[in-house]
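These notes open a run of structures that come right after.
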Structure 1
Amino acid sequence: MKNILKKASIILLGCMLVMNVGCSRKGSRAWVENQISDIERVYPTENLEDLFEKFPNGFIISQTRFFDENGKRYSLFIEVEGKKENKVIKGKVSKMLLQSDPYEKIVEKESEVEYKKGENLVLEKPELTEELLPRNYFLFQKIQLNKRILGKLQVIDKGYSYETGRYDITYVYRNKEIADYLGVKDENQNIGIGGGEGMKNYVHYIEVRKDRLKLLERVIEKKENEYKE
């Protein structure tokens, strides 16, 4: 009887060790970087119409830029959809005042926006271009990201949620294109990349932080006229 209990204990201990090893791997740098390795499908894509070759069912691109202006907190939010039926890429951009107590978003200015080949993003209200479009292109049109590049960067944070399956990793990245895009002189930024485990379609976001500036950019591949977040 003692031998049976001893063997059972050894087997149970072995199973626990295997489970712990598995848990430590999931969420590790190597594991997360393997999950985001397909980010190179989008970063870079200079011409937005080329995304239809990668995502024939269409796609959704969104970007939020948080910044301070005249002592107040604002966001610029742009979202465009690429429709497979007509290959048109259009949407809306809004400038919103962010209030914290209570939390509220107040739309101050907005305009329809459309991607035009050779011109990039063009507003329906061109007089608002300077205020609503500090850059008339998305960040992924200019920067390259892949496993080789990311593997050389310093990691400052990483995480994985067993409840939601979401993961993220943050690097220190010196990049002139990102600095130019943000409109800052210092080329050192923190860049985070994240997504969700088990997604069958392409869903990745990047987050760039520099002091009080914050930029979120997300590309979602549509599947059968639907997409998952």
Structure 2
Amino acid sequence: MNILLNINNFSEEFAYDTLKDIIQPYMNVLIIPFSYHEDWINSCEEFDAHYSKGKDEFEDIAKEFVNYGIKRRNIQVLHYYKDSRKTIRRKFHFADIIFLTGGYPDRFLYRIDQLNIRKMIQNFKGIVMGTSAGAMIQFDEYHVTPEEEGQDYEYHEGLGLLSGFDIEVHYEDSFMHLASLVTDLKLHGKPIFVLPNYGGMVVDGDDYVLLGDAFEIGEEHIEAIQEELDSLVNENSED
């Protein structure tokens, strides 16, 4: 099972009624926080300053699981700098949920391969959750929506846990997001599940459930999205 999200708000009303039947109090959680930029974490000490228990980044994730009844002692972090191969295997073995954090998908995949845990994630039999980049990299291929003018639309190889569709994370009705949707649909033709910050998706084999504000689009929507995009361009030009 895969759970695709945007931010650490998945115990809020838009998701809780669905996820309370999936995330159970007895479960063990393994957080894999490898999506950070090297400008703000580049050592064991800096990693600990963000992801040790009691630190802001850890607690921001942990609070969501605690709201489902999971004990804080059952929420572990995979340590990029400290964990031995034996420790890594043990943490994966006891985990019911692995949680992939948001951030930079390219850095995430690089560190996954540096620790040689790609196969462990691919073979994991429990629940794989991810926010933003941690949701994107679960696909065989994922796109990166430009965040500002001048940046290129990018398409990259992911972990291959999911295929046949795409997601648009952090969606809002902006020029960048609409343009990305049109580009993605024209280039690849796959359905896209659009996930605003109060939206998400649960995938279980061939079945799926949309959470909150999430919605689906396909090639048949290109014309309508293009019209909305053109309207935004015209509004901006008038300003």
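Quick notes on this structure:
- Highest-scoring label, criterion being distance in nm of label points 7 Å out along Cα→Cβ at positions 126 and 158, among 1, 2: 1
- For 20 (relative contact order in percent (Cα under 8 Å, 6 or more apart), calculated) the corresponding structure among 1, 2: 1
- Sorting 1, 2 by distance in nm of label points 7 Å out along Cα→Cβ at positions 38 and 198 from high to low puts 2 first, with the largest value.
- Which entry (1, 2) yields the derived value -10500 for helix-only ellipticity at 222 nm (-39500 (n - 2.57) for each DSSP H run of 4 or more, over all residues; to 500): 2
- Calculated for structures 1, 2, FRET efficiency 1/(1 + (r/R0)^6) of positions 70 and 110 (r between Cβ atoms, R0 = 25 Å, to 0.05) is largest in 1.
- Structure from which 40, 21, 18 was derived, semi-axes √(5λ) of the Cα gyration tensor in Å, options 1, 2: 1
Throughout, read-outs are computed from the coordinates displayed, never taken from laboratory work. Remember, it's a predicted structure, so these values are computed and weren't measured experimentally. Cβ atoms are built from the backbone, for glycine too; each structure is taken alone.
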